[in-house]
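*Asks:* Some structures are shown below for you to check.
Each reported figure results from applying straightforward, stated rules to the coordinates on display, with no laboratory input. The structure displayed is predicted, hence computed values, not measured ones. Cβ atoms are built from the backbone, for glycine too; each structure is taken alone.
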Structure I
């Protein structure tokens, strides 16, 4: 088990520092529909992004939702915008997230352009995107040590305290589901 986590962590490390394309856009969930679509660099003007990427059509993303929001809450007051990227349109994103849709910045990515740009192969995922558009850390599936590495990267960049991963009520590790079906 330790070797598997070690191999996955090194795989994750090798993909860090991927630069997102400046023509990538993100569309926030607002009110009953969608807000204004903006280029990624507009979202990164002042703050980094701490993003949990979820596929609402899979069990795996629902299994990690409580843990993901617990982790994001640790970074709410940092120089990182905590957010959820949901691979669905506004109606399905709202149905999946319920009241969380009002508590978090939520981006809808039904075409999975952000997923593709981050090089993700498995969802759910946790990504730290710096203000320069660099994907500084990413973890795929639910592997607590990998998510901890992403949390540490956020904490270091924002001079904040990290979070204990796994937490008491977190699920057992699981691989996740394919990012593109």
Structure II
């Protein structure tokens, strides 16, 4: 060789076929109704969440992140158009399985959030509703401290998931 690197030129027909395949794929995606998730649009302009729990903080963060609704501080509940009221937040650990010696092998973690949305005039925007998440957790008595930390991480993950579900549900709410 004379010191030059040879590059293969892709024939024009191949370039055309690749471009056509890309165009066909984009048309197929557009035709099926696919579109990226956009910021939710709410039927209300401001919301108050008069609670100081980890779940309430996740929900405030997600609502503020949407950028389409004003989340008022807990001391300004009276100024909000709607109030998100957390009625109950229950954590359960249920034994899912044991071994032949009666030692726990697996736990079922369950988080249930019950809430409602109402206006300042007392009218219901969203009747009392529950959302529940569950996670499985293998358990080993010798790693009890590590499993306790894992349990807390799983509950935090469930709170975050439920907060995102609530934001989508609040976006679907229309004033009655």
Structure III
């Protein structure tokens, strides 16, 4: 059976001193569980794996149970395959990521079954500061760096829906795609 390449985005690890997981321990855990080609990227819970499993709900449950047991926290992951991550990058709004000195660019990866249309109902923006766009399984958000304190996007983190998403900045998102396609 052929292996399929996935990026696994762990939600809520190594943020604010909570759910501290060393990436070397994460990689060792996944390798011991039979995943291959395991590669981690930075400390914010990004890991590439290969698995013969093609059923996303099965893979998600397996990873969440494994990580929750091994690292003693309520694990939540968002998984994308190479094709899906390429679509996230290729279908970004025009100019998204193009002026990092002026704007901070984030991709909010949505955990199924949450849709971008449903998530957008909870997003508030400050005119002239924030922008938010729906994509397939993601929201693309940007905020003006010089007026970041006026941004309304951070309000999303205080809502229950925030538990069903994980955020990666644009540089991390594009680097993960590069790593997936180089493998």
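*Asks:* So Rg and Dmax of the Cα atoms in Å, computed for just one structure, reads 14.8, 46; which one of I, II, III is that?
*Replies:* Of the structures listed, the value fits I.
*Asks:* Where does the value 2.8 come from, among I, II, III, when distance in nm of label points 7 Å out along Cα→Cβ at positions 20 and 100 is the thing being computed?
*Replies:* The structure behind it is III.
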